Each structure stands twice: as structure tokens, then as C-alpha cells.
Structure 1
């Protein structure tokens, strides 16, 4: 049986496919107008990689998982629907927090937050019931403002949700779902049951903000898979490091899922390689994501923030920077700036020749010789060096009074310094279990993403890291990370004193058993982890599925032969004739002295002067500083 893991990014849609022993990978351009087109194109590529037609490939596929940046991109671009929010009167601006809520004005307009009189005491007593007329007046004002969904979040509703439920009941009676003017409504306590009213409200708003598009996209992807011959549910990867079928997925749980499970995949490999101190860097087309693994495992954040907005959805801790191959370079008042704006996949970097006019990091790497224009994506996509040169000349070189090559080097250096600063900041926070400050030289840098290994040694040199690991499937690492996830459901409930933690956990376990049965797992196949700290009862229900494990091979003697030599500008002032190697020709146990570039069909690995590149027993690339 095959497994399919797809990660839909802002620039590329990546695929990781395995039959349990061997793997295949592929990348296709993301299709922003309908990302399910790129999704299915990637699945088609997986079928071709195994020399099967699509129907046969899907018939023999046991599991298909997808992670996506759709929700994240809606937040970043402020492209979600117009929302209405109903809260307890008096909290229209602070949303039960301190000062004005950060989410108001960014994701929901202040005039679309309505307050109604109601009260639940701090002990859960219903002291003031909702006045139906007042509630309907608030709903009517929001409907007339053309909101697409209304969120209801009342103070202390986690203790007693009666008023939230009454609001839904009254609204549905006035606006039945079969009416043309029905009003979709979400209750905050049904999205997340936590005591922090502020974080719960923010979580519910974010969930509503991305819910519609996520539902349309994921159900469409599942429908297309089924129409092509797949007979099982499509599983959606969550930022907590698990997955669940579409029908059991809450939209907000998908935020940052790709970077999160990349960190999980890194933890899987760190444990396999027996590495305790690892920092990961994922450089794709749009973003640069960093995670510090504590004792070989990805950190888990129970109270994360998104765009400075605290939420109540647990997720694997990853820090993101707007830096990637598509980051746009420009000169502002004589100063070079790179990112965070990205050319994404449409129109893409200037060298894609798809209408993009802005110079990007990919354009700079092409001009500098780090990328072969005839071998991008293994030769499936030809790049236009002249278009890259024109864009850099027009937008950067003239503003800096520099030559085109020097300007391209400045772009590459600028983005590298920004990524190094992010990495250094994360390491400076201290990540060891005893809380001691981290020494960068004691860390191994896991570098992945399509552009990661081209910049990794320069980043490591600035930070003070001596050893880098990159992977033959590194350009689709988030998709690989998805392949390491199990079916998982998270449950949380604030303890109210009625029955205590034992009763709460028993109730959550009963719900989990029902949900897992719906996923197709028998009770004996489900494991439960429980905790009851900080006034919260938490339960994780998980059912394991088979995962691919990298095989260890025997070392090969000899030194690989380069396939070509190319001028590469490792320094600003001059290019160096650099041996170029085919990735397939560099075998386990072999070692190459820098400067050298190893090219694969999906990414390249750069070893600057003073660094070496070798291949370990699992087929991973080790780039190390010469001692």
C-alpha cells in the first residue's frame, strides 16, 4: 500500500510518496486560483513516479494526508470574509483582555463587534439571561452590514454556555437555515473550551475567519480524490502534530500546519540519528521557519500567539520570517530591503518568465551561478537569466550604484543575514531542559525547504554552527513531516469543581473513543495521554499508522566525479570555478571538499570554500566546517 503526503505552500505544492520501503518526491507550482488543481497535479506526479495510472495508484493507497497554508495565508493577506462578533456588553473593545484587543481592527472591524447584556457569574451561575429582542437587534445590524458569519463569545461561557446556546437558538428561529438570509453562527465554547475568555474569543474569530475557505478547499480536494478512485477519507494535518479526517477538523487547528509538522519530522529524524541539540531552518518560496528541538523533540506551545494575538489552540512551536526564494528585493531611500513581500508562484520571480517584474532571491541566486537555469526542477522548468538580470539592474543595482552581480550578491547576503539573525535569536532564548543558554556550536542545523541547503552554510557561518544536515527529500520536508503524523484528537476542558479532573477526563475519553471509532479505529488501537494542570483537563487520543523509516546503506568508496564546472560568486568581488555534482552520483560514505554544489531535481546543496560535504549511512547530506 502506498501513502500520499501533500503540503500546499505559497509557491510550491510538495509531494512525499512511499510504498513503505522506497520513497518518491515531487514538486509542482501551487495554483492560487484553485489550489486543488495543484494538489491533484502533485498526486498525478506521485502516480507517475511509481509508473502507475492515477486510478490504480489511488486504489492501492492506504492513507492520504494534506497540510496547507490556506488558512495562514488568509490571515497574512487579511483576505478572509467580513465577520460579526457578539460579546458581553462592555467588552466590545477589550474582548475580556487588557486594553484594546489586537484582533479588532485587523481581522474584524470595530463597528462589527456588538455587545448584548448577559451575565454568568464566576461560579457559573446564570444571573442575566439574554433578551431575545436585544440579541436579534444585534444580529440584524450585523446582517445588514453584510457579514458572512457571526461569532458569539460571552464572558464565563466556559463555566456555563447557556447564553451562548440560547443566542444560537434564537438566531436560528429567526433566520432558519433554509432561508436565503440564514446566518451562519459559531459559538466560542464549541470551538475551544478554556477559561481564558480573551484567548477563546480570539481563537473563535480566527476559526470563523478561515473556516469557509478551508471547508471549501479541503472538501473539494477530498471530492477530487474520490472521483479519481480513492476510497478512504482524506486526512488533514494539524499544527499540533497529528491529523484527522476533514469532517473532524476544526479550521483553526490547521494554522501553520506545514511548518509545525516539518518540526515534528525533524524530531523524528533527530531521534533516529541520536541528536539531542537540533535547530531547524525551513526556507521555502515565501517563508523561513525556525524551530529549536529540546532534547530531540519539537516544542509544544499550549498558549501560542499568531500575529501578536493570543489563542487557545495548542501547536508545535515554530517561528516564521517573511524570507524565501520568492522574497522581493528593492531599494528604499538608498537602503536595500529584501522581503517580507513575496512573488509567490504567480507571477513568481522574474526568471520564471511568467510576468513577474520584481527581482527576488531566486533571481539573485541564478545570476550568481548557484542555480542552473537549464536544470530547475530537474529541467522541467527553464529559467530566464536575462530576465533576472534586467529586474535586478532596474530595481536594485541602479539604486545601489552597483553592478548587477554585486547587487545580486548583496540581495543574497541581505536575506542570509536576516535568516541568521532569526536563528540566533531563537538559540539565544535557551532551549535545554535545564533552561541553560544555548551554545550554537553545540547544535546541528537541519536545513530543508527548496532553498534551504543553498544558504545553510552561510547562515551557519554567521550564527556559529559547525555542522549542517540536509536531506534527499528536504525540498518536500513538510510533506515528509506529515508522513510521520498519527491520527490524533486533542481535547481540553477547564475544571469547574464539579466532579474534578477525574470526571472531566472520563467525559473527554468517552468523547474521544466515539471520535476515534468514527475514524475507523478500534478501542484497543487508541492510546490516551492525559494531564490536569493549570486548572485544565487535557486529553490526547492517538492511533498510530505505519511510517516510513530511512534505510541505512553501506558506504561506497571513491570520490564522485563532477558533471560540470560553473562560475559561482561565493564572494562579492569575484566568481570561483566550482565543481557541480549530480546528487545521484554522490553516494553514502563519500566526501567532497568545497567549494562545490550538488544538484538534485528539486533542490541544490552548497558547500562554500572552507566547508565539506559528505553523505551519511542514511543518505543524508552533512555539510561541515573544515577543522
Structure 2
């Protein structure tokens, strides 16, 4: 805790220098409140201050219903008051005509510094998150009747216009059996990891009707016939449910995800690859949908902050509120595709504290198809909201006219400001929850895909992701702190940089290195250090810490190795971002999966 406070004090000094503001009283307030409230003040209360501040920028004034955890002095909170005075009028609380962008950046940097530090939530908060998962499922069921009675026909019509070509191409490729499944590196509901996934002996009748295991689970028919008795073909009532778990997100609430059975994830990945290939080729959809690149959304957020023409919308519990009916309606005219997607969808979930439940949502976060399918649903609803605002049915020409103005990346949505209210209302009519604290269209603040802008100025901040290291064995913490130090350096937070340099230099050698050096070093505009020259290569060298991670020992031979060979040595060109790591590893038949250990070695490495 002490090291976190010292780091925050360094950041306060940097922000005070940037804005010519005294920070001594602010730090005293932080010290006092941390003493009484603990780390939750840094990780929960301060981030709430930032959200209220962003809401005030959106409203154009400080409302007294905001900043409820902080005392006011006239029209503004006393805490960080020196910075707030550069943004709002203290007497009235109204946004200044020319607010200081540096002060906006400073307030956000201070209050959000520890908002996403990786620490476990309290048990009661985890239990509440699982309860919310169940309540969300009930909401999905509740909104289905409204969808069928009032929204489905227009939604289906617009969906057909948007996705006709995409779904037709996908259905044709599936019919031609072009799908090539693959395994990911993540955990699964059946707890199968690494190379063991290539020895799957479980399938389902639903899946077998569309993707016979003899075609997709073995490298030849003769081997499939030889192992026929070993395959467990599960009936619908006996299928393995997804395993719902919590993973760290913030100290306020964890992230709830669902682990899919390995045989379903295997086929989902194959469908996903086809979808992403076809989206990139689709001239209508490519300007609206992005499945790999966040930068178009970020550029749109910058444009919206500068000109006020584009709104940024964010959804809460986005994936858990997409009904399976939403997805099926989009694919209604493409039965081959619909059957393929439905056969790889899990119908049940095992939720801690609630047992096994049947799912009405399409999929939770964890399904390979979740992200892309929710984006397709949201894009359709966005255009339905635009259509309602215009008062007439959209034509294909109308839709094309919104290229560059409408953009969807998962649950990060960009729409023209003129249609923002109508889109929000339509999203909520479908049962989605628009997070108004993270959606912006009135002021000059915009946020999308991890980037924030005010009036065209980048006010994105740097966050602490892990606790600071105390010894060399804290490998993940060292790696995270090196990254944090270098981000602060690029942002010009010199006091924070000096503090982190001292922390790291007590544990490891920390020379200045180039960005491509294998050693963990500090970025410097003055260049890299050279301690000696390699006698043969004439290359500058320094002694630095090198992190090595050990992939688990997981030998694979026999038929499983043959299957992996054919799956990873595919003939069709695909982007490297979707290939498994084993495709490039020389010893992938000996070791596989996510690293199970890491250590630091001090050795001579290239300086640049």
C-alpha cells in the first residue's frame, strides 16, 4: 500500500507541474481516506470520481448529485479543486468556455491510476456478480416476447439487407466443407489443456448432424472407424454445460465469463475464421464492422470530440444480453449457416451457487463466436434506430451513405450525434443496457476502444495493472512495472518515471535499451546504453533482465499428432493473428498450452 501511495504522490507532482497547481492538500486527503477506507479508496472511490467528472463534461456542468463521496466548496468538489477550477467555474459549476485539456487529462490520470489493478474481489462481490448473471438471463427471456411482437420483422428486414452477401458466402463455404477447425490456448469446460485437446473423445448428436466427427475429429476415415467405440456422442440432455467463472476485472466487480467444452470451441474457432475472412471481403460491411482492428473506432472518437458530429456509445453486460433469438432471426434465410452456428452453441451453463441453467442468451464471453455475433446484432439495431429517427425505411443506398459515420467493434458503437437518442432508445427496447456514464454525445469528450479525447486532444491515461514488485521472483509484477514506467516516460510523467526506476533498480539491472531489445530496459530519448561490444558480431551489449516462460510439458504423438499436423499446416492463407502458436513452434508436439512458470535471468543482450 505504501508503494502505491508513493507512486500516486509522484503522479500528483507531475500533474501539478503540468497544470501549475498545488497538490499537497490533495495528497493529504488521499492519505487520510486510505487510512480509513483502505485500498478501495484508490481502486473504487477515485475511479467513481473520474466517472462523475466525465459525466459533468457531458452535461456541461457539475451536478450536486454527482461526487457524492466528496465534500463541496461552493459549486465544485474540494478534492482536486485546483484542477477542477481550470475546467469549471467554481461559483456556478458550469463548464468554462475554454476548459484546460491538460487539467482534464490530469484529473483522469490521478483518479483512474488504480482503477484496473489486478486484485481479487471480495467474495460477496463475486457472489453478487453471479447473481447478476442470472438476473441478466431472466431479462433476456422477458424481452423476447416484446421482440417477437414489435421488433422482429423490421429487425429481420434490415439484417437481411446488411448481411445477405456475408451469410450467403458463409453458407456456401460451409456447404462446400471449407471449414477447418482449430483449438485455442484457453481453458475449457472439460478442463482439457494444451495438446490433450487433440485427443478429444467427446462430441454431441447436435454437432454430429452438421459436422460429423469422422470428418473433423480424425485425420482419416480409417482412423475414425478404428476409434469409433472411443467417441462419446452425447445426447442433447446429456451435453456438457459451459462452466461459468469469475476473472479479475476491477476490485468493484469481477468479469464473468463462460468456458466452452473443448469440442464446441474447436468448431466455433473454425466458423469464426470463415466469418472474419468474409467480413474483410464484404464491401458493404467492412466500413461498419471491425473484428480485429480498434483504430477505426478510435479515429471516429477523435473526430467526434473535435467536431461534435459522432457519438460514442458503450453497453453494459453486452454479450450476456444478446438473445439467441436475435442471432437466429438474422440467419433465418440461411438454414445451412443457422444450423452450423446453433450446433456449436452451448445450451446450458453451470453457474456457481445456482447449478445448471438453460440459456436464452446466444453465448457468454468465452465463446469464440460471441464477439462477432454480438457486433452483427448491434449493427442491425443501430440502423433500426437510425431508421426510426428518419421516419422511413432505409434503402441500401441510405445504409451506404453512413459509411464513416457508423462503426461497431464488439459493444463499442459509433453513431452520428443526430441519431444517438433514437439508437439508445432502440437498443434499450431490445433489452440492451446503454451505459450512460461511458456514452457521450453532448459535450466534447469521447471514449471508444481504450482511447479518450477532449476537443481533439488525446486525454488517454496510463493505468497500473499489477502491484509493484518487491523481489526478483515477482516476474509478472516486474514485467508490468517496466511497461508502466515506459508508458509514463512517453507521457512525460518524469517524477513517476524516477520513482519506478528506483523500484526496479533495487531488484534488477535496468539499463536504457531499444524497443526491440530482448532485455527489460528503460526507454530513453537519449538512446540506449552500451556496456561492451560483441567480439564477433560487433553489436552493442548490456546486462539486463530477460524473462523466460516455460510452456508445459505435454507430449503428443500417434493419431493426435497427425491431426494437429494437418490442422496447423493448412493450405488456405489466413492471417497470423488467428493461427495457434503451435503453428510456429518447433517443439509444439512436446510442449503446448499457456506458460505455467516464469523466471528472470540476468545476461548480456543486444542494447537495441
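Looking just at relative contact order in percent (Cα under 8 Å, 6 or more apart), which of the labels 1, 2 belongs to the structure with the highest value?
2
One of 1, 2 was used to calculate mean count of other Cβ atoms within 10 Å over residues 299-306, giving 22.0; which?
Source structure for this number: 2.
For structures 1, 2, which has the highest computed value of FRET efficiency 1/(1 + (r/R0)^6) of positions 35 and 139 (r between Cβ atoms, R0 = 41 Å, to 0.05)?
1
If helix-only ellipticity at 222 nm (-39500 (n - 2.57) for each DSSP H run of 4 or more, over all residues; to 500) is computed to be -9500, which of 1, 2 is the source?
1
As an exercise: distance in nm of label points 7 Å out along Cα→Cβ at positions 451 and 483, calculated from one structure in 1, 2, equals 2.5. Which structure is it?
1
Quick check: 81, 44, 37 is what I get for Cα extents along the principal axes in Å, for residues 67-290 alone, calculated from one of 1, 2. Which structure matches?
So the calculation was done on 2.
For FRET efficiency 1/(1 + (r/R0)^6) of positions 59 and 123 (r between Cβ atoms, R0 = 35 Å, to 0.05), which of 1, 2 scores largest?
Largest value of FRET efficiency 1/(1 + (r/R0)^6) of positions 59 and 123 (r between Cβ atoms, R0 = 35 Å, to 0.05): 2.
A value of -0.24, -0.47, -0.76, -1.26 was derived for log10 I(q)/I(0) by the Debye sum over Cα atoms at q = 0.05, 0.07, 0.09, 0.12 Å⁻¹; which structure in 1, 2 was it taken from?
That value comes from structure 1.
No value in this document is a laboratory result; all are computed from the given coordinates. Bear in mind that the values here come from a model prediction, so they are computed numbers and not experimental data. Cβ atoms are built from the backbone, for glycine too; each structure is taken alone.
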